[in-house]
Structure 1
Amino acid sequence: MKLLIQRVKNAQVLIKDKVVGEIGNGVLVFLAIIKDDTGEEVDYLVNKLTNLRIFENEDKAFDKSLLEVEGEALIVSQFTLCSACEKGRRPDFFAAAEPFRAKKIYDEFITKLEATGLKVSTGEFGAYMQVKLENDGPATFLIERNNQVSNSNNQ
């Protein structure tokens, strides 16, 4: 799985010019599910997202988490984060999980994130969306966690 996290002052997702999800201060998360993902990565990534110290304290140092600032989260499915662009001129998406499996893991991620008590909004899985945001910083972070990688690191 991959999370591309953007710290935002506000963000919204539109489908056919209709707002389907929006947040105030918090994070916009583009979530990609990779072919080999099993869902075992979800707990780790929810914990990492909610506790990563990416918000500034009074001294302008990254010292506060999403939970500590009582921020909000907007989750947008983003299979294009799985693309490989090294060869040729057209990205390939062979690493992306097939939609049925990806949707199941995406839904599990959202459910577990909501269980933290944060306000969570979403786009619509698989839909063509427009995303509007007011970036804060800008501060953008990429977190990757693949079940195969995490298992090999635990040995």
Structure 2
Amino acid sequence: MQRSSVVVGDFPVGAQLLLVGEGPGATEDEVGRPFVGKGGQLLDSLLAEAGLDRGSVAVANVVNCRPPGNRTPTPAEARRCTIWLDRQLQLCAPSLVVTLGLTALRWAIGSGVRLRDMRGAVHEWRGTRLLPTYHPSAALRFGPAGEPMAMLRADLKTAASVLS
């Protein structure tokens, strides 16, 4: 992996919601924080729409370093970072984990799962609840009228209702 920063995540004390993404992009690598680029700005906006304050939400990624060319992390790269993410999950002990995209869902469930088959429902998982949804970058890629945007928006509203 090539990187400027190791992006370990944001973990506010008492966070009941943990968002797990794929890995840092260029802006995140530069700043050293997860979801601060365009995808993060969209995520902040959708969280606010759902009544969730980004400052009280824990945010992490499957890998802590930006893969070369911003490609999807390999399974080996994801396995190397899993120990860190699993420990962060244990320490944070959230009431709900929202996986953002297929890489994060595979971290949680394993390979062979399809996001479209699991999203939109809350699943019991590792003693907490899991809500898979689309990654903000997919929502940006397909545009404001695209299905990933609508699904991400709806799923974050579901997350807010589960936590209230």
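Details
- Structure from which 47, 33, 28 was derived, Cα extents along the principal axes in Å, for residues 15-102 alone, options 1, 2: 1
- Of the structures 1, 2, the one that 13.4 was derived from, the read-out being Kirkwood radius over Cα pairs in Å, for residues 87-134 alone: 1
- Read-out helix-only ellipticity at 222 nm (-39500 (n - 2.57) for each DSSP H run of 4 or more, over all residues; to 500), computed value -13000, structure in 1, 2: 2
- For 24, 20, 16 (semi-axes √(5λ) of the Cα gyration tensor in Å, calculated) the corresponding structure among 1, 2: 1
- Parent structure of the calculated result 25, given that relative contact order in percent (Cα under 8 Å, 6 or more apart) is the read-out and 1, 2 the choices: 2
- Structure responsible for 2.1, with distance in nm of label points 7 Å out along Cα→Cβ at positions 31 and 63 calculated and labels 1, 2 on offer: 2
Taken together, the values in this text are just the output of simple stated rules run on the coordinates, not laboratory data. Not measured: the values here are computed from a predicted model. Cβ atoms are built from the backbone, for glycine too; each structure is taken alone.
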